[in-house]
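Listed below are the structures to be examined.
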Structure P
Amino acid sequence: MPLSDKHTSDFTSSRHVPTMAEVDRIAALTTPVLRNLQITQCYFQLSAVFAARIGAGANWCTFATWASKQAGQTIRREDLLRALETLLKTKLEIGQAVSVIAAIAKELGAKPSIEYIRQSVWMSLVTAVVDGAGDAVSRGNKKVFEEIGREFARFTATCLNDSGYEAARIKAFCQSLRPGDPPTGQRYLRQAFTRYYEALFETDAKKRAELMLLANLEIGFHEQTRLQPEIAESLDAAQIDPQQVKKRLLAIIFPDGGYMDQIKLFFLDLFRKTAVLDKTIESLVSLARHQIRAALTAHLMTLTLPPDRRLRLGQDLIAVFPDALKELANPDLRTLLAHIDPTPDSLRETGSIDWADLPERLHFIADLFRCYHESADLMASAFTAEQVVAMKAGKVPGGRL
C-alpha cells in the first residue's frame, strides 16, 4: 500500500534522495569503474525512494541497480580477462599455435624468453576483446543513466511529494520529454512517468501493480532501443584483428622501436621473414575467435540478482508470475505485451538466442520484470556501508563488488 500522508511528507528524511545535480556529477566522472559504482548506488537510492513513496513492487530503478552492478563486472575487466585466458589455455590446438608463434618470434630476434612471449600472445588475444567489451558496456551504462536516471531524479524532485493527483504537474513534467519513438524520441518515458504518477494515488493493489509493470516495461523498451548499438558492439568485441596481435608481438621483438629496429623490420619484411608469423597469427585468431565469442557471450548474458540468483539470459526463466500479475486487466499493458511478448502469459521461449536481437531481448525483459515484480530481495543494498563511504570519497572500495 502507498504510505500514509504523514509518511508522504517526511519519507525523504530517512534516506538519501539523489538530485539532478548529483546525477550530472556522477555521469561526468571520467573513471569508468568509479562512475559505474556510483551509478549503481544512485539507482539503488532512487529505487528505495520510489518504493517508500509508491509502495511494494519493483520500479525500473530496482532492476537497473542490478543490471548496472552486473555491468560493473565487465567494466572492471579482471574477471573476464582471467576467464578468457584460462579458457584458451585449455585448448590444445590454440596452445600449440601460441608456442609456434613464440618460436618464430625468437627466430626473428626477440630478446624476451619463450614463456614471456607466450604470455604476451595470450594477453594480446584477450586484452583487446576485454577492453572493447568493457568500453561498450561502460558507454551504455553512462548513456542510460544520464538520460533515464536524471529523469527519475527530476520526477522525484517535482512530483513524488504530491499529496494528491495534479494533472497540471505531471503534464508540465512530461512537456520537457521529446515526442516520438526511441532512439531519439522519449514518448515511452512520457507514458511511463505518467503511469508512475497514477500509481502514487491508486489504492487498488492490483491496479497499482499493473501500472508499475507497465511503466517499467515502457522505460525498458526505450532503454533497450537506445542501448542497441552498445550491446551489439560489446558482443562484437570478439572479432580479433590479427594485425593488432602482430603489432603487439613486434613491439616485444623490437621493444625500442628506434631507427635500427625499423631497419631490421624493413629487411625482415623485404625477405618475407614475417610472412610465416602472419600466417600463424591468422590461424591462431581463427582458432580462438569462436571460443572467445562463446565465452564473452556467456559472460555478457548473465544477470545476478540478490541474494545469489544467477540468471542465464539464454535460458528460459524458471519463476512464477506473482498473484497480482497472473491475469492482466490494464488494456495498455496488454497491448504492449502483445507487441513484445510472443508467448503471452507463459515463460516459454524467454531465453534469448542472440542478445543483440532487440525483440528477443525485450521478450526476456518483459517476463523478468513481471516475474520479479514483488521480489523483496531486489530491494537489498547493492553495496556494504563501508563500500558506499569509500566510493563517495572517490575511491574504488575493496571487497566483493
Structure Q
Amino acid sequence: MPENKTKVAIIGGGAAGFFAAITCAQQNLNLTVYLFEKTSKLLSKVKISGGGRCNVTHHCFNPHQLTQYYPRGGKFLKTGFRIFGAEDTVNWFQQRGAQLKTEADGRMFPVTDDSATIVNCLLNQAQKVGVKINISTAVQAIIPLQKGAAGFQLIFSGGQEMNVVKVLVSTGGNPKPESYAWLQALGHTINRPVPSLFTFNVPGSPLKELQGISVNQAKVKIAGQALENEGPLLVTHWGFSGPAVLKLSAWAARALHDLDYKFQVLLNLAPAFTENNLRQELADYRQQYPKRIVAGNPLFNIPQRLWKALTELAAIPDKTIWAELPARNQNKLVEHLLRAPFEVKGKTTFKEEFVTCGGVDLKEINPDTMESKLINNLYFAGEVMDIDGVTGGFNFQAAWTTGYLAGKAMAS
C-alpha cells in the first residue's frame, strides 16, 4: 500500500479491535489501518471463550430486549444495537462463511463448535481488506499533536513513534486500575475496575461432596441486599457456580467487591413456590404418601443426593416417614428449601468467563460513533469502556457493535 495514505491505528487485537479494523478498512480504501497487539496472540479471548467453542452472540434480535442483559452500559448501547445488533452479527459472519447455530438457552455458536472458525474468519477478513497487523507491539502513550496538526503521536514501548490521524483504543478490560493510567493521562475518567462473572467460594459448604450436581431452577440471593438472580445452579467442590451465580455476580459486581467477597448467600431451591404454597404442598404430600421415607423421595425436581443433604441439614433421620416427621424438622426443611444460608468467602474467576466491570466512563463517549467527547478522533470499543454483560454471548455482542460503530465513524 502506498505510504501517502492516511494512517489510522487500532490498539488491541481482540474482538472489538478486529471488528473495528475490518469495518474501517472496508469502508474507506484511502486509509491504511494499523492494528497493534501488545502480546504475541491475536483474538485470544475469542479462542478460549465458551470452552473453546466461542459464544459469538445471543439469539435476541430485539434491540430494547438486548440492552436488559447489561449490568453496565445497556442504555448506552441502545442506539448501537439498532444500527448493528445480534441479527446483524449473525448475518455478517454467515455471509463470510462462518455459519452459526442457536442452542436451547439462546446462546449462538459456530456450527463447527470450534472457535477457530470465528478466529479464522476475522483474520481472513482483516487480511482481505489490507489491515496491517503488528503483534508484540505495545503502545505506551497516545499524545495529541499540537494545535494546527490533526491526529496523534503514538509512543511504543520500544521507543519507536508513529503519527496517525485517528486512534481507536480496544484494549479490553483489566482489574488493575494502573492499566488505565495512560488513558487517564488523556483526561478520561476511569470508573474503578472490579471483576465480574465469577463463582462463589464456600469453603465450609456442607454440599461440597455433591460437586457436579445441578438444579435447573434456583434463586440465589445476597443476604441483607436486594440482589438476587434465578436460573440453573451448579454445586462445585469449592462452592456454587452456574448461570444463576454468574449472572448475580455481574449485577452485584461492585457491591460484592465492597464486601471483599465475604457475604452470606441464600439459596432457594423451590423458587416456583411462596412459603405458604410450599407448606401446603408438603401437607398434601404428607397426607397422600404418609408411609414414604422423607429422605428417599425427592420433591420439586431436586436431585436425590441434594435432597438427602437438605434433609440432613433439617436433622431428619434417614428412616423417618412423612407421617412421623416432627413439625420442628418440617419447618427446618422448608427453611432450607427456600433460604438455605451459606457463607461465601472469596470468588473464583475462570479465564474464559473473565469480564471487568468498570473502565472509561460512558458519559465521555458519543454512543453513536464511540468517539471521545473530550478529544476529537479518539475512539473506544469493547470492554475498555464501562460496559459489561452477563454470560451468554452478550459481551461479544457489545464488542461487535461498538467495534462496528467506531470503525464506521473512523472511516468517514
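Values quoted throughout were computed directly from the atomic coordinates according to the rules given, and no laboratory measurement underlies them. Treat the numbers as computed from the prediction; the structure is a model and nothing was measured. Cβ atoms are built from the backbone, for glycine too; each structure is taken alone.
With Cα Rg over 2.2 N^0.38 Å, for residues 118-165 alone computed over the structures P, Q, the top value is the one for P, the highest of the group. To which of P, Q does the computed value 3.7 (distance in nm of label points 7 Å out along Cα→Cβ at positions 62 and 334) belong? The correct label is Q.
In this comparison of P, Q, the computed figure 4.4 for distance in nm of label points 7 Å out along Cα→Cβ at positions 94 and 278 is attributed to Q. Looking at structures P, Q, which one was helix-only ellipticity at 222 nm (-39500 (n - 2.57) for each DSSP H run of 4 or more, over all residues; to 500) calculated from, given that it came out as -9500? Source structure for this number: Q.
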